[in-house]
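Structures for review follow.
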Structure I
Amino acid sequence: MTIDILVKIYKKWGENNDIENIGSADEELMWNSNLDKKQSEWLEKFIEIWDRMQNRDYKKWSINKNLMKG
């Protein structure tokens, strides 16, 4: 899975849930008072997955950066 795929999933989820002008997942979770429990839980899980993917990508970038130095 890549960040690009996650973006597509998130945008489609927003469309399917009739959320116009969707912001970032953490913004929606914090500021969208129209979310129901199921939507909030979905966003919490999505944020966890997003963070794991970012951390994985950062580790790959960091390893590659160090390899290029030597």
Structure II
Amino acid sequence: MRPKEVVAALLRCGFQETHQKGSHLYLVSSDKKHVTSVPIHPGDVHRGLLKQILKQAGISESDFRELI
């Protein structure tokens, strides 16, 4: 999955972009309980990293699939 697709799904889930430091985009949930970062690199986000992002975001894999 491309980084832009991951960010778009998180934005649909209610996250907001806060800032970018280097190549990492930081997002915070609307209730400000969850913060995660997505590396904006060429290529795909690997499966293990995507699972870590979802865990930080507090989103299950099945819920994430619905957002795609």
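Each reported figure results from applying straightforward, stated rules to the coordinates on display, with no laboratory input. Only a predicted model underlies this, so the values are computations on that prediction, with no experimental measurement involved. Cβ atoms are built from the backbone, for glycine too; each structure is taken alone.
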The value 1.3 for distance in nm of label points 7 Å out along Cα→Cβ at positions 36 and 52, derived from one of I, II, belongs to structure II
Distance in nm of label points 7 Å out along Cα→Cβ at positions 4 and 20: greatest across I, II for structure I
Candidates I, II; helix-only ellipticity at 222 nm (-39500 (n - 2.57) for each DSSP H run of 4 or more, over all residues; to 500) computed = -26000; producing structure is I
Comparing I, II on mean projected area of the Cα convex hull in nm², the highest sits with I
